[in-house]
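Colleague: As C-alpha cells, here come the structures.
No value in this document is a laboratory result; all are computed from the given coordinates. Keep in mind the model is a prediction, meaning the values are calculated, not measured. Cβ atoms are built from the backbone, for glycine too; each structure is taken alone.
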Structure P
Amino acid sequence: MGLGMVLGSHLSPLSRSHIEQADVVFAALSDGIVELWLERMHPDVRSLQSYYGDGTDKPRIDTYREWVEVMMTEVRAGKKVCAVFYGHPGVFAWSPHEVIRVAREEGFAAHMEPGISAEDCLYADVGIDPGRCGCQHYEATQLLFYKTPLNPQAYLVLWQVGLVGDLSMKRFSTGPEYRQVLVDVLSHDYPLDHEAIIYRGATLPIQQPRIRRTTLRELPDTDISSEETVVLPPTQSLTSNDEILRRLTEIDRAQITSANTNGGI
C-alpha cells in the first residue's frame, strides 16, 4: 500500500485499516521520522532500508529482490502481510509489483492499494494540468538508453535526474558530466535557454515543496538529488490537425442531416 508523500496527511482510512489488521508490516519509507510514526500504528514494523547495505557496491536490484523474499517468507508462513511504501507503491517501485506477482503465482491473495504519488503533488505544486496539452513522463536514465521520440508540444517530466546515466545500479547520484549527456540528448528537441523546473515535494507537514527554475544549459552544473524531478514546459503550441477536423465536421453534418431526415418521416 501507498502511504502518500506527506506524513499523515495522505494516509487513507482503508490503508490505515490494512496496517492495523496486518500481522507483519514491512516499510520502505522516505525517512526515519515517517517510520517512527508508522510504528505507532502497529507493534511489528520492519524497516527494509537496511537491505541497501552500508557501501555502494551492492546493486539496487539485489536489494529489491531481497525485499520480495523477506516479505514472501512471512506470507508463506501464513501471516497477513502489509508492505508500506512512500508515495504510490506502483510508481518507480519494482518490488511491490514483483511481490504481488510472486504471491499470486504461489496461490496467495495479493493486491495493491494506491497512494498519492510525487506526480500528484507535482501537478498541484507546480501548477500543471496534464489535460491541457499532454504530459510525458520518463525515467531520465531510460531516456538515454533508448531512442525515444519526444513531443515538444507537451510537458516533459524527468524522474531521478540526480542519478541519470548510472549503468551499475549501485550509485545513488551521478555528476555533472552525466547530466551533460542528458542535456545533449534533450537539446535535439529543446533550445538550451529553455526553462527547466526542478521540483521536490514536501514529505513532512511543516515543509514546503522546493521549486527551482533554471535553464536546460545550466542543468549539468546544478546540484540535483535523486528525489528531485525535472520538468520542461512545452516549447511549441499545439498544432491543429486540419484534415481530421474536416473529417469530424463532415461526420457531424452527416449525423445532423440524418437526424433531420428521420425526424421528418
Structure Q
Amino acid sequence: MSAKSQVMKRPLVYVLLSAGLLIMSAPFLWMALSAFKTAEELTATPPVWIPSEWSLDSFHRLLDKLDLPLYFMNSVIVAVLVTVANLVFCSMLGYALAKLNFIGRNKIFALVLGALMVPGNLMLLPLFVLMSKLQLIDSYAALVLPFAAGAFGVFLMRQFMQSIPDELLEAARMDGASEWYIFWRIVMPLVKPALATLSIFTFLGSWNNFVWPLIATNDPDKYTLPVALATFATDPNKSSGSNGMLMAGAFLIVLPVLIVFAVLQRYFTQGIATAGMK
C-alpha cells in the first residue's frame, strides 16, 4: 500500500473510531448528565441531553432517602481491602511460580489456569456455605476473603515476572539478599505496570460486584453501594418518581472507578504496551 493511500485512509479511520467512541459512551454521558437535570427535563419530550440548569436536587433527595455515606464507605472498605490483598498475595504466588524452583510448581500453575476456566457464579453456593460455617455472614470478612486472591491476578503477575532477567536475581542472591528482600526491593518496583493493571481490574470488579454482596449480607448496614441502590430501586415505597435519584446513584458508583483509572492510567498503558512486546 502506497504512502498516499495510507494518508487518505487515516481520516476515515479517525472518523470511524470517533463514531464508535460516541456510540459506546452515549449511555454513560446520558446517565451522567441526567444526574444533574431537573425533574421536568428528565421526562421531557423530545429528550434533553444537556441540562439548561444544572441541579443537585437528585443528589440531595438521594441523601435524604438513603444513608449514602455508610454504603459508600462500605464499598470503599471492601474494594480497597480486596485490591490490596490481591496485589500482595497474587504478587507473592506469581513470583514463586515465575522465579522459584520447587516440586509441584507446574501443577500449581495448571490449577491456576484451570481456575480461570471455572465460571464465577458456580462458586457462589460453596462460598456461601463456607462463610456460613465460619459464621462470617454479614461481615466485611465475608465480602473480602473469597476475593483476596484471584487466578487472573496470579496469572498476570507470573507472566510479567517471567520477563525479569534471572541474572539480576542471582546477582542479588550472591550479594546475600534474602528472597523477601529480592521480592520487595527488586521485583516489585519492576512490575509497577502489572500492579497498576491488576489494581484497576480488581478495584473495578470489587466495586461493581453485586451478586455476592447481595447473598452474603442480610444486614442493611453492611450493604455496598450497588446493593443499596438496587434495593432502593426495587422498593416501590421509596423509588416512586426516582429516575433522577437512580441516575445520581449510578453516577456516584462510576465516579470512583474513573478516579482510580485516571490516577493509574499511565502505568496501565505501560502494562498493555509491555504485554504487547512480549
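Colleague: By the measure distance in nm of label points 7 Å out along Cα→Cβ at positions 82 and 106, tell me the structure among P, Q with the highest figure.
Modeller: On the way: P: 2.1; Q: 3.5.
Going through P, Q one by one, distance in nm of label points 7 Å out along Cα→Cβ at positions 82 and 106 peaks for structure Q.
Colleague: Using P(r) over Cα pairs in 10 Å bins from 0, in percent, for residues 130-249 alone as the calculated read-out, with 11, 27, 23, 20, 12, 5, 2 as its value, let me know the right label among P, Q. Working shown, then result.
Modeller: Working: P: 12, 41, 29, 11, 5, 1; Q: 11, 27, 23, 20, 12, 5, 2.
Only one of P, Q returns 11, 27, 23, 20, 12, 5, 2 for P(r) over Cα pairs in 10 Å bins from 0, in percent, for residues 130-249 alone, namely Q.
Colleague: Given a value of 3.4 for distance in nm of label points 7 Å out along Cα→Cβ at positions 50 and 122, calculated from one of P, Q, which structure does it belong to? The partial results should precede the final answer.
Modeller: Working: P: 3.4; Q: 5.1.
Only structure P yields this read-out.
Colleague: Same structure, new question: Given -10500 as the derived value for helix-only ellipticity at 222 nm (-39500 (n - 2.57) for each DSSP H run of 4 or more, over all residues; to 500), which of the supplied structures P, Q does it correspond to?
Modeller: P
Colleague: For structures P, Q, calculate relative contact order in percent (Cα under 8 Å, 6 or more apart) and state which one comes out highest.
Modeller: On the way: P: 18; Q: 29.
With respect to relative contact order in percent (Cα under 8 Å, 6 or more apart), the highest-scoring structure among P, Q is Q.
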